[in-house]
Structure I
Amino acid sequence: MDRLSGLDASFLYLESPEQLMHVCGLAVVDPETMPGGYSFTAMRAGIEQRVRDVTHFTRRLKKVPLRLDHPVWVQDTHFDIDRHVHRLALPQPGGYKELTELLGHLAGLKLDRSRPLWEMWVIEGYDGDKVGVFTKMHHSTVDGVSGASLLSHLTSLEPDSEPLRIGGKGAFGHRPGDLELFGRGMLTQVTRPLSVPRLLKPSVQLVAGSLSRARAGTAMAAPFSAPRTSFNGTITGHRTIGLATMSLDDIKVVKEATGATVNDVVMAVTGGALRSYLESRGELPETSLLATVPVSVHDETKRDVGDNKVSALFARLGTDVEDPLERLEELAEANRHAKEHNKAVSADALQDWAEFAAPRTFGLAVRAYASLRLAEKHPVVHNLVVSNVPGPPVPLYFVGARIEGLYAFGPVFHGAGLNITLMSNAGQMHIGILACRESVADVDDLVARFPEELAVLSDAARPSAQRQ
């Protein structure tokens with residue numbers, strides 16, 4: 001038995017039919033490298049061989065009576081791989097359009113909480129003989145860093161390598177009954193308020209520090225200061241997905257030429273793509289868009305609980321700046337301030353306060369927020385979520401099939417119906433966009449602008465002599 005942390009559980013409480021809290025990943029693989037050749041039977045057997053040793057794939061939720069505390073993870077004694085791994089074939093001609101339409105549909109389906117919170121689709125017939133492996137996992141069980149760790153257990157460096165054995169079986173030796181969970185829940189209800197005084201001091205210090213940084217002009221961008229766009233309304237359960245790829249070497253050329261970081265360049269390209277997209281539609285606001293950027297605190301937290309160990313910072317994207325180099329320079333400085341500001345926040349602060357998340361209260365609040373369409377009435381908290389996930393720098397194999405593309409997709413929220421996730425792998429930067437279909441009119445147009453904006457920035461960053 002493992003109790004969910006407050007932060008992990010909050011992703012369960014925030015979920016509704018419209019606001020789905022799973023994360024997705026797509027691996028485009030070439031099955032030619034599979035030992036013995038490709039068949040779905042062989043692919044499914046290879047997947048089962050790998051996931052049975054990883055507790056994240058074989059555990060399910062068990063509620064605490066009366067919802068007195070966060071749920072716990074228990075071993076699914078009836079685990080059946082056929083309930084999680086599915087086979088699909090793309091309709092002809094099996095290209096980008098057919099793939100992304102299918103992925104958007106799958107991303108809009110809620111995971112079944114009576115089983116382990118993941119599903120995988122093996123999609124055949126993409127771009128000739130390629131296969132897409134589309135995976136969904138609930139955010140309560142994985143974040144960016146833990147997701148990368150799971151990826152390392154499912155993949156290998158050689159097509160014929162044996163999967164890692166990590167001893168996942170038996171991790172949940174004790175299966176609690178309802179009476180035990182009720183008792184634990186009552187104890188939590190009694191003792192939880194005692195932690196409030198301990199949390200108040202660092203929280204007050206955080207507010208004071210933020211005010212001091214604001215006066216000095218070194219604070220990160222503030223929430224509720226974003227301009228309103230078409231992304232920022234009440235979302236539906238419909239999803240749309242876009243895919244694109246950029247050269248990581250081209251990004252690093254800009255990095256070296258300007259003294260920026262890879263993340264600075266990625267953010268500047270994102271800002272440029274959003275600027276040109278909104279401008280082409282006559283929707284470009286005068287002030288810059290504001291993004292929430294998840295930040296891993298796995299290396300900083302002192303808490304050895306839960307799967308989500310994240311913080312977040314708010315970052316302007318420079319969509320109000322036309323010149324690409326000027327935009328990059330502004331974002332690099334702002335990112336520096338934001339990271340310093342974020343470091344001043346205790347890595348455990350969000351974890352600690354999230355322990356007070358109440359299941360019933362959260363659920364009622366989410367439903368009321370959506371039904372009253374409050375996202376359209378108060379100032380915009382943020383426009384979108386942008387994540388830059390460092391992936392493996394070397395080629396990988398999934399059940400022996402060489403991975404040619406690796407994309408990640410995060411959830412969208414009421415008030416922010418656009419999520420952009422960039423993931424590097426083997427010299428490429430893969431862009432995955434997941435959006436509410438009603439919030440982003442043409443996700444293909446938006447994602448296609450990323451390589452174009454990188455080319456514009458690369459040209460501007462080259463010395464004038466090289467451009468002649």
Structure II
Amino acid sequence: MTQIPRWALQRIVELAKSTKPTCIKFSDMLKFGANPKPTHLLASSQFLSHEIPVRLAHRFHEMGSLPYNISQLEVVKKVKSWYAKSFQELVEFGEQLEIKRLNPDAAGPAENQKKPFFPSILSTGRQEYDEMSPLAAFAEKNGMSDIPQLNGRDYFGDIKEAHIVKHAEEYNERFARILRGIVERHNPAVLTAAQAVNKLRHSHPQVFQDVVGLQQFLDRFHGNRLAIRILIGHHASLILQKQSSPNRVGIVNTRMDPGDVASDAAVDAAEKCEETLGVAPRVEIQCPVGGCPHMTFVPSHLHHVLFEVLKNSMRAVVEKEEQKVGFGNAERNNMPPIVVSIIEPSSQQIQIRISDQGVGISAENLPRLFTYAFTTAKAVDIDEHFSGDEVHAPLAGFGYGLPLSRLYVKYFNGSLWIESTENVGTDVTILLRKSFDGTETFTY
């Protein structure tokens with residue numbers, strides 16, 4: 001695992017104890033527009049280089065404080081190392097930018113590509129690099145009695161300093177590379193957490209005596225991860241954005257057709273189902289006369305939720321058909337279709353209901369559907385060296401699809417619920433706001 005400098009580990013502890021995350025207003029995510037100004041993006045980059053580390057620090061600290069010595073498990077140490085490395089990279093970027101603000105002659109984004117970032121500031125190299133952050137080293141070199149406080153920025157703001165403005169696009173491109181690296185580093189986090197929970201069943205069975213506590217921890221962990229990835233995805237998309245569509249602002253589509261998203265999710269879920277079970281049932285998408293109502297939302301996140309729900313429905317329908325015709329003998333045209341109905345129950349809401357005539361869910365299992373690691377499918381073993389994300393995981397069997405889907409919907413102030421009758425079928429209902437208002441919803 002990568003060695004993390006001591007100053008970064010100390011800063012994590014300080015932030016976790018003293019600083020709360022700043023919840024972002026969704027309306028602010030739209031202020032950048034279809035053609036964002038580089039200086040607006042750079043102000044946001046500086047804000048995120050402080051805000052995301054705060055969120056990472058809380059999760060890192062909590063992972064280090066888990067009961068029953070769980071924090072000493074190798075899988076937990078692995079995830080903590082990802083959080084610490086990402087924390088370090090973001091803080092260093094923010095501090096370099098602040099040094100440039102304080103000293104126009106300081107190294108710009110191109111010179112700061114090398115590691116350590118500030119060899120000219122320090123006299124003896126590694127020891128100081130381990131003990132001091134870039135800004136602390138800058139303060140010492142310049143005889144400052146106090147380390148400068150990072151210049152506060154709003155999520156949506158502007159940069160005015162001319163010597164920084166001329167480098168805005170370079171800084172933004174560099175920050176985008178850092179963000180892409182963080183996403184890649186953390187991609188396996190969901191399945192790694194699933195592995196950890198499965199191992200805990202055997203090594204620490206006492207943990208499962210406090211099911212509520214475990215579920216709350218996993219909700220915080222995954223909810224925080226989701227919130228970070230949305231901010232990262234939106235910002236990276238804004239930096240790369242070309243004015244190809246007036247309806248796109250970063251990851252948000254201001255005129256999203258939920259029927260189109262459902263259609264794409266159905267194709268992807270069918271491909272996954274056919275790959276695993278050999279066949280997939282048909283999906284019918286029903287919209288009001290005149291077409292589905294448009295809404296302002298994140299298509300990729302609605303796709304994720306519908307993909308997970310449709311995978312479950314497809315498996316349930318295939319399994320019910322195989323009960324009649326035998327394993328491996330189900331045929332697409334003989335199975336009842338899954339129906340995705342999209343309606344507008346009010347002027348402010350969109351409702352999406354996924355209905356299947358599959359095996360259904362027993363009354364005993366229904367209350368447990370949103371429990372992490374609970375699954376009605378045969379449990380699967382996930383290769384501990386698997387490095388992909390949850391989309392490329394097995395069709396079913398590790399019990400994270402529904403809990404994560406509900407977190408996705410809840411983050412955007414929506415709701416998701418399930419009604420089911422064994423041997424009859426299942427309805428999954430998703431209720432979302434049409435407009436992109438409100439504030440992030442997650443527990444830190």
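Bear in mind these aren't lab numbers, they're just calculated from the coordinates by the rules spelled out. Because the structure is predicted, anything quoted here is derived from the model rather than measured. Cβ atoms are built from the backbone, for glycine too; each structure is taken alone.
When distance in nm of label points 7 Å out along Cα→Cβ at positions 84 and 236 is calculated, the result is 3.2; to which of the structures I, II does this value belong? Intermediate results must be reported in sequence, preceding the final value.
Details: I: 3.2; II: 2.4.
So the calculation was done on I.
Quick check for you: by distance in nm of label points 7 Å out along Cα→Cβ at positions 52 and 404, which of I, II is greatest? Don't skip to the answer; put the middle values down first.
Working: I: 3.2; II: 1.9.
If we compare distance in nm of label points 7 Å out along Cα→Cβ at positions 52 and 404 over I, II, the biggest value is for I.
Computing relative contact order in percent (Cα under 8 Å, 6 or more apart) for each of I, II, which one ends up highest? The partial results should precede the final answer.
Values: I: 26; II: 18.
Checked I, II; max of relative contact order in percent (Cα under 8 Å, 6 or more apart) sits with I.
Taking Cα Rg over 2.2 N^0.38 Å, for residues 100-251 alone as the quantity of interest, name the structure among I, II where it is greatest. If you can, show how the numbers build up before the last one.
Working: I: 1.57; II: 1.42.
For this comparison of Cα Rg over 2.2 N^0.38 Å, for residues 100-251 alone, the top structure is I.
Figure out for me which of the structures I, II the number 1.08 belongs to, where Cα Rg over 2.2 N^0.38 Å was derived from the coordinates.
Numbers: I: 0.99; II: 1.08.
The correct label is II.
Taking distance in nm of label points 7 Å out along Cα→Cβ at positions 44 and 76 as the quantity of interest, name the structure among I, II where it is greatest. Intermediate values should be presented prior to the final figure.
Numbers: I: 1.5; II: 3.6.
Checked I, II; max of distance in nm of label points 7 Å out along Cα→Cβ at positions 44 and 76 sits with II.
Of structures I, II, which gives -16000 when helix-only ellipticity at 222 nm (-39500 (n - 2.57) for each DSSP H run of 4 or more, over all residues; to 500) is computed from the coordinates? Walk me through the numbers before you get to the answer.
Numbers: I: -11500; II: -16000.
Value -16000 for helix-only ellipticity at 222 nm (-39500 (n - 2.57) for each DSSP H run of 4 or more, over all residues; to 500) corresponds to II out of I, II.
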